[in-house]
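Colleague: Below you'll find a set of structures to go through.
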Structure 1
Amino acid sequence: MNPLVKRIHTASGKETADIVIKHAKILDVYNLRLITGDVAISDGKFAGIGEYEGRQIIDAKQKILVPSLIDAHVHIESAMVAPSQFARAVLPHGVTSVVTDPHEIGNVLGVEGISFMIEDSEQIPMDVFFMLPSCVPSTPFENAGSVLKAKELKPFYSHPRVLGLAEVMDYPSVRNADPSMIEKLLDAHRNNKKIDGHAAGLTTDALNVYKSAGITTDHECVNAEEALERIQRGMYVLIREGSVAKNLKQLLPAITAHNARHFMFCTDDKHLDDLISEGSVDHNVRLAIENGINPYLAIQMASLNVAECYGLNKGAIAPGLDADFLLLNDLETFDIHHVYHGGKFVAEKGTASFESNAPQYEVRNTVHIPELSKESFSITVENERANVIEIIPNQIVTKHLKVEVEKDTENKFIPSEESDLMKLAVIERHHKTGNIGLGIVKGLGIKNGAIATTVGHDSHNIIVAGTNDEDIITAANLLSNIGGGLVVVKEGEIIGELPLPIAGLLSDRDYQTVNKGLSRLDTALRKVGAPEHFNPFLTLSFLSLPVIPELKLTDMGLFDVKAFKHIPIDQ
């Protein structure tokens, strides 16, 4: 029988439902109320709410039936596992769909990287939808592993899980109607696809430009005023709570009964250990409830709002929609009992019900760096003050400081534990250019040693910070030897490492093994004196992102984001 005909017959009672959920308190996310009734499911979709009989009965035992959650914007690569392993980590948290932007692996491997992410997310009990990377590289002021133009992206629009064009972070190209950017925007419009924004620090005039270009979402708001400016222009605001950028508490005051349908939740970038221990957007939901948001509304923001924004056949317990749902023990604490995708049980009590093999992928040799010496990291400061990057814990924005630094007799910068000033370097690793951008960072908190990673947004060159040249060199060379990853070095000794051989971004192991590796890295970080109130590796990874204010570092040097140009270290 045709599935549509079968569903119609099931809805009318002529056909016995495949599954019927009985004795549930059903959250109506349209009217924000609890209702009762049997819920019929046919071929993985809801067929009706009323009185039904089914071949399989799920007795909810008065638990609360709610739509499952959708992460509105996530970079799976930040979890450092492939999509199939990522699903096993987040399904127990009630997330059965994600909208992902694979621009991390796209920056390294281009089309091949995007194809890998799509292929690895097939045949898993989770819907992974894709937005195509719009800015690879993110700016012309750095060297990435690949360049993705409109002609490379266009073929992907025919894939059913490709929803549109991902975060457009190169605002100058939009403002100036750069032909390359316009072609990407037009291709998305011609295919009736969504376009995501990236409006970090933009003025109201710039928002007008964005919205006029057809860009309708933003996940970079850091205060309520910014959120209201975007809502006023008809945009959707994605409230982000990741491992570094935590904006939820600052944005909640912007939500009212009149504008709530334009708010959604996302994680953007979240480490695997945080996903496992804290959660995905279920954490956003809990945090919102704890801070005064009505639980019904919080769930609506994490389900229906996302589905309607991106045109997904999901997001509510309603006839015709995909039967993705959760059974909750309690609304206030969002205590998840069971997770279902397409009417099938997929997770409970923190454990996914399906197994997935580690990704089968030819390990790529993507780390190519020059021979390094102490001279490679020598920073001369001739003037009285230096331009310094100051981190803001749990934020991806930085401050641009102009401070006096300690120097030797030859005006060479000397790292200072007392002032918490360290050397920072970005080493180009894709094309053997030999480029090494140098800078000074304040606030990372390392007391003795160095940390380094090939996860350096968005171009993913090696980024390393340290208190001495020897440890910096040891860390960078190790990354070259293992094909990328995360490393901690102290006094010449490698005390922690996590190999990420797939593009220098992803492990080829299962998620439990990766999580254990992250735990060992945390222990190593404590040995070099790293603080515990923020994630040093994630913070480090964003110090090379030249589209987030105020001051960053690329392989071509220190970058003033507001002026949108490179500047010298000397003030």
Structure 2
Amino acid sequence: MDHRQQPSVHSSDRFDHCPWLYEKEATEEQRAAQRERQQSLGGDSEVGERCYVAGSAAVFPDLLRLGDDSYIAAHAYVTGTLTTGTDCTLNPFTVARGTVSLGTGVRIGAHTSLLGFNHSMAPDQPVFRQPQTSRGITVGDDVWIGSHVVVVDGVTIGDHCVIGAGAVVTKDLPAWTVAAGNPARRIRDRRETGGRQRPSTPGVDDGGGDALARFADTARTQAAGILACCWNGDTYTDRPGAAPTVRAHCDAVEIADLLLSSAPEQLDRTQHIERLTSLQDRATGLIPELGEQPPAMDADGFIGEGPALYHVLSVGYALDLLGASFPQPIRGVSDMTASQLVTRLKELPWQDSAWGAGAWIDSWATAAHWNLRHSATARLTPGALEALFGWLLTRADPWTGMWGSPSATAGRLQVVNGYYRLTRGSFAQFGMPVPHPEQVVDAVLDHSRDARYFGAGRENACNVLDVAHPLWLCTRQLGGRGGGDDTYRAAEIRAWAERRLTAALATWQDGKGFGFGPGTAGPGPEPGLQGTEMWLAIIWLLADLVGRSDRLGYRPRGVHRPEPGEGQQPLRTP
């Protein structure tokens, strides 16, 4: 007997354990069986070309998106939401549960667990009765996670990382990190092992080193001191000597999470959560400014203006970064009918204040996001969210992809800035494609040449952010990554982003951070928490547009996060 010949009865078992052999060696009968296997997967499942899902794997997803040339090997256990790019492998006995997102070219070693969910553990009831939570796990491109690794909920692993066998990953890992241990700690930069360096970007990288990496190291080193200077002994202020505000506390949480991967050290995490949750009005679910009464509700049960609108974003995401959520639903949003919402949308000031209209939609949609995600009792009135997207999709200007009208005095400022706020809270936060993305790029680039807002010494954080984010959002939707030359108007976008990036890095003030910008808009030119939080996010967006965000070692996870809000799946509209 020729012992090199494997009995045919064992072929499927062989492919289950060595799925990379399937595409080259499978018979037509075996391919038909695999097609039947893929078609039988439950939930909302889509499997790409040349994929293999082991018959012995327990794959019971709510949503599965398996990219081309990807495999799920023997005895893997997959539940919840799993999305992968191309060329991803879940090796034998891999566990992926909760919400897990993998980039392109990811390798998951045998017996590794990606646990994108958690249990509450309040002392008032047994653990098995506690509700589950899910912040999700995000893994970038070109990542190798070794065998017997555990990655816990809420972790982001950057592009090009390598995680050693047996590691327990409890905190975010920047791009190019080689990490190991329990808890996992950085050992070195993967590029130090002799791998090919990426080419430099003129104006951002230079012969003396990487300006982005140096900036990020400086910001991380000085972050704790900046936060301490904005703590008056009881609460946070935007800058030393300013009045305490709700937003200042939230900005402190965002900066600490971004640069230090922790809560600001002036309070422990539980105290931060208690401070922020105590601000919420129990009757309305809104958060007034410090020392002020809750705002009066309009006839439809929600509000039209004021700081409480932005606090839906800032407090909600600060709590999210701290691993908590609003204790009460935002009732004016949960109770609003589709008819009431459409009436409000029609009445928004589209002609003379498109920014105000966009800001209102940002707040309403973000409140809907928190209500849907966090509260077991507060849902939305049926049809309300669909009415929002339906109304917006049918009223976007096909020539610009935007809402509202330019003015003779301000040009496109209100329209572009309103577009950012509107799409941030709705399309981007819920993972929906924006209409007419090429026309948006045209309109935004046209606005970016307006010297009134982008001339030398005239750029503030809002105006730069409100161009950078739409360009980033539309570029990704059109299929571009990192300023690729095949993206619509790629060279112009990259050139604009590079100029803004070089200028922004030069405005950091040692020990103080960033100012918002010149003039009287916003908090003004003095360095403070708002300017620092916004410019850190802007710098990431700009760096990503030129393909260098990995050099920063951070990725926004709060109000200015690039991905959809965690826990949200794309909304299906007619």
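Taken together, the values in this text are just the output of simple stated rules run on the coordinates, not laboratory data. Note that the structure is a prediction, hence the values are computed from the model and not measured. Cβ atoms are built from the backbone, for glycine too; each structure is taken alone.
Colleague: Computing helix-only ellipticity at 222 nm (-39500 (n - 2.57) for each DSSP H run of 4 or more, over all residues; to 500) gives -7000 for which of 1, 2? Numbers along the way, then the final one.
Modeller: Numbers: 1: -7000; 2: -11000.
Of the options listed, only 1 reproduces it.
Colleague: 20.2 is what came out when mean count of other Cβ atoms within 10 Å over residues 44-51 was calculated for one structure; which of 1, 2 is it? Spell out each step's value before the answer.
Modeller: Values: 1: 20.2; 2: 15.5.
Of the structures listed, the value fits 1.
Colleague: Can I ask one more? Between 1, 2, which one scores greatest on relative contact order in percent (Cα under 8 Å, 6 or more apart)? Mind dumping the intermediate values first?
Modeller: Working: 1: 15; 2: 9.
Max of relative contact order in percent (Cα under 8 Å, 6 or more apart): 1.
Colleague: Here is a further query. Quick check for you: by distance in nm of label points 7 Å out along Cα→Cβ at positions 372 and 540, which of 1, 2 is greatest? Mind dumping the intermediate values first?
Modeller: Values: 1: 1.0; 2: 2.2.
Top value of distance in nm of label points 7 Å out along Cα→Cβ at positions 372 and 540 goes to structure 2.
Colleague: Shifting gears a bit: The value 0.60 for FRET efficiency 1/(1 + (r/R0)^6) of positions 260 and 404 (r between Cβ atoms, R0 = 41 Å, to 0.05) was derived from one model only; which of 1, 2 is it?
Modeller: Numbers: 1: 0.25; 2: 0.60.
The read-out was computed on structure 2.
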